[in-house]
Structure P
Amino acid sequence: MNNIPDPGTVFPNVYKTSCFLKNVITAPNIFVGDYTYYDDPTDPTGFERNNVLFNWPEFGDRLIIGKFCSLASGVQFIMGSANHRISSISTYPFHVFGGAWEENTPPHLSQLPFKGDTVVGNDVWIGRESVIMPGVHIGDGAIIAARSVVARDVEPYTLVGGNPARPIRRRFDEELISLLLALRWWDFAPEKLVSFLPILCSDDLETVRKTVKDMLASV
C-alpha cells in the first residue's frame, strides 16, 4: 500500500494548514508521536515557537504527546518555568533582573514549583485555543472542548471543558473503554491500521465492541 500517509512528511495534505508535528520539533524536551498534527491557517509549523510557552529545557520538565492527536488552532502548552515562587512572602522574580537583586537571591529556576512532565496520550482531540497547564496528564482518547483551561489530569476517553476544565461525560461505557485501552490501535502496523479504519470510524458501537473483543481474544 504505497499510498498510506507518510508520518515523516511535514504537510500531510494539499491544504498545508496542518502539519505532522514531530517533523518540525527541535527542542530536546518535546516528544511527539506519529501522525499527531497541529492545524493553523497562519503558521502550523511554528507550533514549538508559538504554542509551547516558557519552555526552558534546563528546568527539567518535558512535553510528551502521543500518536494520532488532533491539536486545533491556538492550543497552548504552558511549561513549568512559567511558574513563580509561591513558598515565600513575595512571588516576584527578583533574581532574573540581575544586579544586587541577583546577588541576594537564589537562582530563579531552582525556586519554582516543579509539576513534572506534561503528557498527552494517544488519539486525543484538543479544541481550539485550549490551554494545558504544567504537569497535566491527559489520557488516551480524551476530548478537550474549545477554549478550556486544563489544570488537572483527564481520564481516558473523557470529554472535559471549561475554565477550569471539568469532566462533562465519559465517551463510552467502562467495558468499551477498557477494551480500547487494551487494543492500543495506535500502535498497529500501517497496513493493519488501514484494514481497521472502518471499525475506527463506525458509530455502531456494538459491532465495534464485538470486533475488538475478537481481536484481543486472538492475540
Structure Q
Amino acid sequence: MVCSLKTEARLRALGYSAPAGIDEAGRGCLFGPVTAAAVILPHPCRIKGLRDSKIVPPAERSRLADQIKGEALAWAVGYASVEEIRKINILEASRLAMLRAVQALDPQPDYLLIDAIGINSPIEQQAIIHGDAISRSIAAASILAKVDRDRLLNQFHARYPVYNLTSNKGYGTRDHLAALQRYGATPQHRSEFAPVRAVIDARRTPTQ
C-alpha cells in the first residue's frame, strides 16, 4: 500500500509549511546502533512508491532513498549508540536518535509526524500508530533510516563476518543466534537484550 499526503495536506491547511516525518530502524535488533531519519518532503511531492520500508525491496529502497535525498526540502539521519542503548534503554535511545535527526534538519520543521512515539522536542508533534503505512513523510523517513542502518551493518559485517550481518541485519535470526552461541557477543551486541544476555551469562558461569 502506498501512503498518502492527507495528514501533511491537513497540516498545511492549518498553516504549517514544513512538516517533517520521523521514523527509526533497528529498534528490535540484537546488534548495533538504532538509526532514525527525519524528512521534510517538497510540496507538491512527486516521489512515487513511498511506503513502509519493511515492504519495499532492497533495490527499490536504495533508489527511493537517493530520490528522497535529491528532492526533499531537508533530510537528516541520527543515531543512538549501543552504549546509549545500554544506559537509557532501547525506547529512550530510539527517541534520542529521532531527536538528533530532527535537530540536524536545515531548515527546521514546524511540525513533527512521528511513527508511534513522541520525542522530547518543543516542536508540535503527532505520534501516529503505523505511521509509516499512513504518512508519506514518515514512510520516506523509514526508508532513509533503513537504508542507512543496512549500510552500517554491511560495514560491521566486514569486521565481524561470522555473524552474517549483511544478511540478518542484526536481527535475532537462527544463523545470528547460532553464531552468538558459538562465538559469543561482540562489543556491538546489545547486552541488555535477552538472547545476548543469556550468551554472556552462560560464558561467565564456570563449568562443573
Structure R
Amino acid sequence: MKEYLEATKAIEADHPLIIDQAEKLVEGAQSEREKLLCLFAFVRDEIPYNLFMISMHPDDFRASFILETGKGYCVQKAVLLCALARSVGIPSRLALARIRNHRIPPALKARLGRDEFPGHGYNQFFLDGRWITAAATFNADLCERIGVPVVDFDGEHDAMLPPRALDGSPYIEYLEHYGYFADLPLDFITERTSKIWGRDKRAWLSPDDDPLRARA
C-alpha cells in the first residue's frame, strides 16, 4: 500500500501547492470519504476538461502544473486528483482504458479521424478495505451543455463515465481496460496517443497554440 501514498515526479503529493490546496479543500471534513468527495468535486468541476491539453512531455503531467494551469484532459486530471488524495493520506492510483465517445463533436471527430481514445485516465482509491473507481473527467457545466449525466461519486460505489446520454443515445463505451498504476505510465500513454497527435505535442495553453488555428 505504501507505493499508493508516495509522491512521484508527476504525482507530486509532497508539493507545497498540492498540500496547501488539499488542506483547504478538506477543511472541516470528518472522514476520509468526506475528504475524498471534496477533492473529487474540485478536480471534476474546478479543473475544466480540455482535450487539447494532451501532451507527450512529462512536465505537462506534473500535478502542480495542472493545478496552476487550471485545466486538463482526463489523464492530467487523474494525476492531480491522485496527488491531492495522497497528500491527505488516502491511497490512490491511476487507471487507464481505451474508450469510444459516441458524442464527440463531428468537427473534432473529423480532425482526429476517430471517435476512439486509446489513453483514457481515471482513478482508484482505497477506502474501507477495498478499491473504489471514479472518473472526474468532465466538469458538470460541460456535461450540462452536451446533454450527458454528471459523474456523481459517493465514495462507496464505482463512478465511471456513463454509457448513455440524457436522451438515451450511446455515450461512452469502454473497449479495453489496461489496468492500474502507482505512477504515471507516460511511455505507455504516448505510445498510443502519439499516433493521433504526434510525438512533439505539448499542452496547448491557449487557442493560439493550435497549429491549425495559426494557419487559418
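Observations on the model:
- Label whose coordinates, when helix-only ellipticity at 222 nm (-39500 (n - 2.57) for each DSSP H run of 4 or more, over all residues; to 500) is calculated, return -13500 (choices P, Q, R): Q
- Of the structures P, Q, R, the one that -0.55, -0.89, -1.12, -1.21 was derived from, the read-out being log10 I(q)/I(0) by the Debye sum over Cα atoms at q = 0.16, 0.26, 0.33, 0.36 Å⁻¹, for residues 47-86 alone: Q
- Entry that produces 1, 7, 12, 16, 16, 15, 12, 8, 5, 3, 2, 1, 1, 0 once P(r) over Cα pairs in 5 Å bins from 0, in percent is calculated, selected from P, Q, R: P
- Looking across P, Q, R, the calculation of distance in nm of label points 7 Å out along Cα→Cβ at positions 95 and 143 that yields 1.6 traces back to R.
- When relative contact order in percent (Cα under 8 Å, 6 or more apart) is computed for each of P, Q, R, the one that comes out at 13 is P.
Every number in this text was worked out from the coordinates using simple rules, so none of it is lab data. In this text, all values refer to a predicted model and were calculated from it rather than measured experimentally. Cβ atoms are built from the backbone, for glycine too; each structure is taken alone.
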